[in-house]
Structure P
Amino acid sequence: MRRRFFVDRFESNSANLHGDAAEHLGRVLRAELGQLYELSDGQRVWLAKIERVALSKRGDNRIEFALVEPLPAREPVLKIELLLSLVKFDRFEWCIEKATELGASEIIPLAAARTDKPLAAAAAKRLARWEKIILESAQQSRRLRPPAMNVPVAPEKAFIESSASPKILLSEKQDVPSLREILKSPLPIASSARPIVVALAIGPEGGWTDSEIASARAAGFIEASLGENILRTETAVLASMAILGFALAG
């Protein structure tokens, strides 16, 4: 299966790959003239042939392509808006990589009340790194476009600004319905004719505060449990996103 890369734009019959992606293709994958790759600008996908490889120790790396033929550009039928509380950065970065593979359309880091304050303070400086991780993961999983990566915000702000439906807040409480039970209720099934957007909020280590839960409820979020066991954040991301994809992406 051909590798896919993202480009800024397509010209009439050409496209250029720049920066780290060009260096990876040129040096690591040993790009050669005439090789075929898939290119996406986030809206369209083209099969393209390498015309020129320009790698430099200093300055801009560039690989020039000639467009060969358009390929199907499939919009995702299920979009998951992931509201993810900040945890230790190595684990958070693993989460956003896997969330990208599982189809997150947007990732919103949350500086929750129980988020470690040093993590919240340092998060804004990591955005460029996180965007690079997301870009590489989206290319590897052959997505049409990478998910949007937002700046960290307070949960209350993210809750009220979400326009998704349904909206689900994962909870550690024992008296809330399971995600399985919630998905048994009448919910739309995503299709190419009717894509849907789901908001999924995952809390920090130590869980949500009562105030945050109240804010989520007021914004239309439904509390849901993933079972009796207390899961690490990265486990909750994988499990919940896989369940939503299986249940709602018809």
Structure Q
Amino acid sequence: MSPFRSLALAALGALVLVAEPGNSKAWADDTSIAVAANFTEPAKEIAQLFEDKTGHPVLLSFGSTGQFYIQIKQEAPFAVLLAADGETPKKMVDEGLAMANSRFTYAVGRLVLWGKNPKVPAGEAVLKSGAFEKLAVANPALAPYGAAGLETLHKLGVYEALAPKLVQGNNIAQTFEFVSSGNADLGFVALSQVITKAEGQYWLVPASLYSPIFQDAVLLHKGAEDPVAKAFLEFLRGPEALKVIEKYGYGTASAG
């Protein structure tokens, strides 16, 4: 592994290797997948299913779509991007960073307002009352779910009143952690992050309050000759992966 690769992967924070001891390390090195933080848990399950079926492991790195875009422009060694939006993969195709005709919508995200404090029930009413101390949101310049959260506040007409209460995470995983740790009373996160958890309560934000979150996957230029990367993208479109995607509360391109 080159020094640049080590630094690039270390900078991403959470890194998951789905691999068996007997498998060739070359496969893992050659098949690195950048995954939007909101898709962490389903990606882990899908990667394991893929390995069980094909025998090939993949490396999963988690972070914000905007951060991945910057790193990929700087030659980060990813073969596939699972973004939290559709605009970034399209831009990568336009800029020659990703392969034309490889882009597709793998999931449609759903935004929730989540909280753990029973005295601060998550919902439209609490946003309008402002009866809380801190509201966490991901950096809207880097994370589409953060942009959707701010759009919701604007649509409800409460952004100016709540702006002093906002705390910003670098990505949606950090936003979740702000609420989980008690550093924020409420936070805009993805439904997938809370749908399988018993703690706290959440409000499923009406789709009319934010632009649709179409999450696209794309084969990056570095994965153009990687058969495992191509096979993973094909698997992502199949019934086994779709079952996991729906389990975590996402819509699909066909169902919305």
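Data overview
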| read-out | value |
| --- | --- |
| Comparison of P, Q - label where relative contact order in percent (Cα under 8 Å, 6 or more apart) is highest | Q |
| Ranking P, Q by distance in nm of label points 7 Å out along Cα→Cβ at positions 43 and 91, the structure that comes out highest | P |
| Read-out Cα Rg over 2.2 N^0.38 Å, computed value 1.12, structure in P, Q | P |
| Computed 3.9 for distance in nm of label points 7 Å out along Cα→Cβ at positions 51 and 99 - originating structure among P, Q | P |
| Identity of the structure behind -11000 (criterion: helix-only ellipticity at 222 nm (-39500 (n - 2.57) for each DSSP H run of 4 or more, over all residues; to 500), calculated), options P, Q | Q |
| Computed 50, 20, 18 for Cα extents along the principal axes in Å, for residues 75-130 alone - originating structure among P, Q | Q |
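Readers should treat all values here as calculations from the given coordinates under stated rules, not as data from a laboratory. All values reported here derive from a predicted model rather than from experimental measurement. Cβ atoms are built from the backbone, for glycine too; each structure is taken alone.
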